[in-house]
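What follows is a set of structures to go through.
Where a number appears in this text, it was derived from the coordinates with a stated rule and is not lab data. Bear in mind that the values here come from a model prediction, so they are computed numbers and not experimental data. Cβ atoms are built from the backbone, for glycine too; each structure is taken alone.
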Structure 1
Amino acid sequence: MRQIREIIAEKKCVIYADEQPQVMLIQPVGEHEDATLDAEIEAIKESVHVPFVFAGFAISDWEEELTPWHDPNISPRESVGDHAFETLGFITEQLMPHLFERYGKLPVVLGGYSLAGLFARWAVCKAECFDAVAAASPSLWIVVWKGFSDAHEVYARYVYLSLGDREEITKNKAIA
């Protein structure tokens, strides 16, 4: 599997690609993941047994870029909740066309952990271009999530949700 680092529409991206991939995995990534991304890709490779392309795109402000609504439990900053559509637009209008041109039109799985998991789960209710979503420990405790979820159809054919073993023991009651 080869790794490519490039700038796409002014965002740093890291792409891992098998020969003749059959599926595309897209995920927001932060600098804190640089040291563990190779191990994450290997774990996916060992579990999936399907050639894939992984495209991670840099997120510098997780709250600002990934949170679809303002919630004071996430951040007191008023701008949080205003930029998730921009991130979704980057994925659908820049990243995916770039990847489709290079690898072909493959099924797309949008993934994420924590706020990125919330974003991924939200995005598959807003855009019909994702075939699946994988949300690990998504922040579905956010105040407006239940109402949003009840009112919006999931366009993705497959939804995978996982919850870690620490959420239930946290001091934050909303998360627990």
Structure 2
Amino acid sequence: MSDPRPSVEDQRELRRTFGAFATGVTVVTVGGRSPHAMTANAFTSVSLDPPLVLICVRRDAVMHDRLDGPFGVSVLGAGQEEVARRFADRWRPLGAAQFDGVDHTPGELTGAPLIDGALAHFECELWKTCDGGDHTIFVARLLGMAPLADGDPLLFYRGRFRRLGATKEVTA
């Protein structure tokens, strides 16, 4: 009798199955002369003492080579799907031009652009990195944080943006 379960080696099925775990949506940013941003749902708290978070970044992403110093994380709210899509678009302009039309404020501690209207901001400094297969796991120490807005988070579930309590996609 054969096993009806898909193989963990089947990347399409693995992605679909991982998609059963709903995540929040963030925008990770670095400042400096050539600022950059990336939408990420692989973000989580790690430790309260010391205060640590982690993000996972694909090795071939532009952001991968930019995370060698301070950076920011903006936790997006349910009404910020357009922002999430913008910074997930591989064909957007790079540098400061990618922020055109997106309201943001430089972080006080890092200078990294922080997305206005986000539910929370974190300013971080790189602490350690770990091999994560086709990704690198970046563990960062928190320098500062700001819980900014009440409201529902933007979620990513089953390959689509969602809202709390919504059984359908955020957009058609």
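Of the structures labelled 1, 2, one was used to calculate Rg/Rh (Cα atoms, Kirkwood Rh), giving 0.98. Name it. The partial results should precede the final answer.
Numbers: 1: 0.95; 2: 0.98.
Clearly, the read-out refers to 2.
For distance in nm of label points 7 Å out along Cα→Cβ at positions 38 and 102, which structure out of 1, 2 has the highest calculated value? Could the numbers behind the result be given before it?
Values: 1: 1.9; 2: 1.3.
Once distance in nm of label points 7 Å out along Cα→Cβ at positions 38 and 102 is worked out for each structure, 1 has the highest.
Ranked by relative contact order in percent (Cα under 8 Å, 6 or more apart), which of 1, 2 sits at the highest value?
Comparing 1, 2 by relative contact order in percent (Cα under 8 Å, 6 or more apart), the maximum is at 2.
Where does the value -2500 come from, among 1, 2, when helix-only ellipticity at 222 nm (-39500 (n - 2.57) for each DSSP H run of 4 or more, over all residues; to 500) is the thing being computed? Kindly include the intermediate steps, with their values, before the conclusion.
Working: 1: -8000; 2: -2500.
That value comes from structure 2.
If you work out Rg/Rh (Cα atoms, Kirkwood Rh), for residues 30-125 alone for 1, 2, which one comes out largest? Don't skip to the answer; put the middle values down first.
Numbers: 1: 0.99; 2: 0.93.
Max of Rg/Rh (Cα atoms, Kirkwood Rh), for residues 30-125 alone: 1.
Match the computed value 3.2 of distance in nm of label points 7 Å out along Cα→Cβ at positions 14 and 142 to one of the structures 1, 2, and report its label. Walk me through the numbers on the way to the answer.
On the way: 1: 2.4; 2: 3.2.
It traces back to 2.
If distance in nm of label points 7 Å out along Cα→Cβ at positions 46 and 78 is computed to be 3.2, which of 1, 2 is the source? Kindly include the intermediate steps, with their values, before the conclusion.
Details: 1: 4.9; 2: 3.2.
Attributed to the structure labelled 2.
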